[in-house]
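Nothing in this text is a laboratory measurement; each read-out follows from the coordinates by a stated rule. Note that the coordinates shown come from a computational prediction; the quantities given were computed from them, not determined experimentally. Cβ atoms are built from the backbone, for glycine too; each structure is taken alone.
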Structure P
Amino acid sequence: MVFSYYLYKYPYKLLWYINYFIGKTPDLAFYCADPLDYEMFQPIQKFLPEMIIIAKNNKVKDYLVQKGIKYISMPSFPKAVIMARQMPYKFPVDRIIKFGFDHGLYQFKRWTSPENYNRFNIYFVSSSDQVSTARRLGIKTVKAIGYPKLDNAFNGEYDEKFLNIIKSSINIDPDKRTIIFTSTWDVAGLSALTKWIDNLDLLTDKYNILVTVHTWTSPKYIAKLKSMKNILFIDEYDVTPYLMIADVLVGDYNSIMGEFCAFNKPIITFKVPESDRTIPEIITMIANISLQINDFNELPDALEKCICNPDEKSVERQKANNIFFYALDGKAGERAAKIITDLIEENY
């Protein structure tokens, strides 16, 4: 920890205990470091009692204001805190119960230091396989609950009527198949964005084209995608409905393909070079669940093959789902909420 942490730690602890003894510590808080965190948290939050929302920065504050959500700023002194980032050091009191969860599916990126996870009382992950891997690395706090972000896809909330409204609102042509393009962050050498961004117009006559990219993608690419005619750039944090209406996903090395895999539909991936940021097991899994290509000129044939034979890699995708997900039953958020409330009741 840097020296400034210790300058912060001891005054915070003193103030926390003062607030605790005078009865002013709220039972539960959600620390929101990014708008995506709140979107990921909603399937858990709806099963929890009312809580305070702590906004990290102006970006989060503006987002919460737009949604009509009340918030406070730090410092805050809750009895328990939930977060989607590895920032438990902002609440440096052992008696504060700390819950964390991943903001992406499974472990497409390497685990960081075990210390970052072991500072939590419980850190939620999407699968039992992740728990086994984490424990081998010395991470003791992980708990598999599934992937709350996909709950609405499997609990009936995103039903056919809802999806038809989405299709109508974005002018989906029912006579065309729908392709969704995705890409990971474009600065780490794992993105295939530049292989297709200049060629999407070659596909729009035949297909409905949807696009979603990593939120940190270079602004020049996002601006270009937003300006393109005859494609839909998805400028929303929850892309689940768009995954559900797509027939094929085209990606690279991004966890959203794992989300798409949950629906057992065809995936095409551009091959990416292995590096210190890739995980060999994930590289192999991507190759197993998708039709892999090198360049855009291979894509039209690959799309046709996937559309004509959508079940070709179905067995491999189902095997991957057993690794990615604890369960696909629409109850991941409910499971997490019960664990949270039980532990708070046990301690307070």
Structure Q
Amino acid sequence: MMKRIGSKKTLVLAAVLFAGVNAFGMSDVDLVKKVANSGMKAIPASQLEVLKLVDNPKNPITKAKVELGKKLYFDPRLSKSGIISCNTCHNLGMGGVDGVGAAVGHKWTPNPAHLNSPTVYNSVLNSAQFWDGRDPHLEAQAQGPIQAGPEMAAPKSLVEKRVTSMPAYVNEFKKAYGDNVKINFELITDTIAVFERILITPSRFDAFLNGNMNALTAVEKEGLGLFIDKGCASCHNDIGLGGTMMPFDASKYDLNVGGFTGTKDGMVKTPTLRNIEETAPYFHNGNVWSLKQAVKLMGDIQLGIKISDKETEKITIFLNSLTGDKPEVSYPQLPVITDKTPRPDMN
């Protein structure tokens, strides 16, 4: 009977013996262990645990702050010209990016170092903000683009005058922080950061690590194993699957654009791989549009290995499983300006 390979008994026995074993002979349980040993971590399944992960004890998340922060995030009047908002470069409908190589800001100026806009989704999971990692916290990061000349180009005083000139904003700040609140630039950007802290996108990868062995397909599991075996997880790890500072020779990726070289020690922030299929173009200079090409380049230049076409295909299929569920964000109705609101300045 057992020699009859095509018999139903043999097929049932094989299914029992090899249940949970993937294409490269590893059980799902062993793959989860392998992921843990690589340093990659899941977004918790519990909403309470997620809140503990993303909250700032110095400025706790509340519904009122989130709603106010969302309005400020979408409000172009925080820019000098009155036409650029945080969402311009970090579009929540496009993976949290702008879909162009170099970010474009005030007076349609491309970023002078040809730097690409990183995604705002899951940015709270980063241990470093900006490509050169100069700030560790979202609150500090939120201050930079608003003031930067090639971005929103708005001085602190202008932002404060614009916001405080609108009674609806003043009332919302009081609702969020109390009647005696002092509305200054730092509080405005802190409130934007509160909103950004909720932009977490759990994916099927997280569901797999949290116990749902069917959350990933067999090919995705194989790609995950290859991702670890090739050394990709040495930089793209922890919960953010990136967001830490790593040695990186940026000049090799410049491809005749930019000039950004990282820190003086040759360190560059590792971009998150979460939602990576939605955030092209890739690398700090936004000069690579194909995810498969990006995988191969990382093998060639960063890891010093050749990743075959078949391996690239499987790794890319795994990377696509990192596309997560986005929080529902409706476009807000913004406060009305008054006679005291400073006018747009295109200069």
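Calculated for structures P, Q, relative contact order in percent (Cα under 8 Å, 6 or more apart) is largest in Q. Ranked by FRET efficiency 1/(1 + (r/R0)^6) of positions 152 and 224 (r between Cβ atoms, R0 = 25 Å, to 0.05), structures P, Q are topped by P, which has the highest value.
Looking across P, Q, the calculation of log10 I(q)/I(0) by the Debye sum over Cα atoms at q = 0.19, 0.21, 0.29, 0.33 Å⁻¹, for residues 176-215 alone that yields -0.64, -0.70, -0.94, -1.01 traces back to Q. Using the calculated result 17.9 for mean count of other Cβ atoms within 10 Å over residues 160-167, pick out the matching structure from P, Q. The read-out was computed on structure Q.
For which of the structures P, Q does the calculation of percent of Cα pairs over 37 Å apart return 22? Computing percent of Cα pairs over 37 Å apart on every structure in P, Q gives 22 only for P. Among the shown structures P, Q, from which was the value -0.56, -0.89, -1.03 of log10 I(q)/I(0) by the Debye sum over Cα atoms at q = 0.18, 0.23, 0.25 Å⁻¹, for residues 88-143 alone calculated? Structure P accounts for this read-out.
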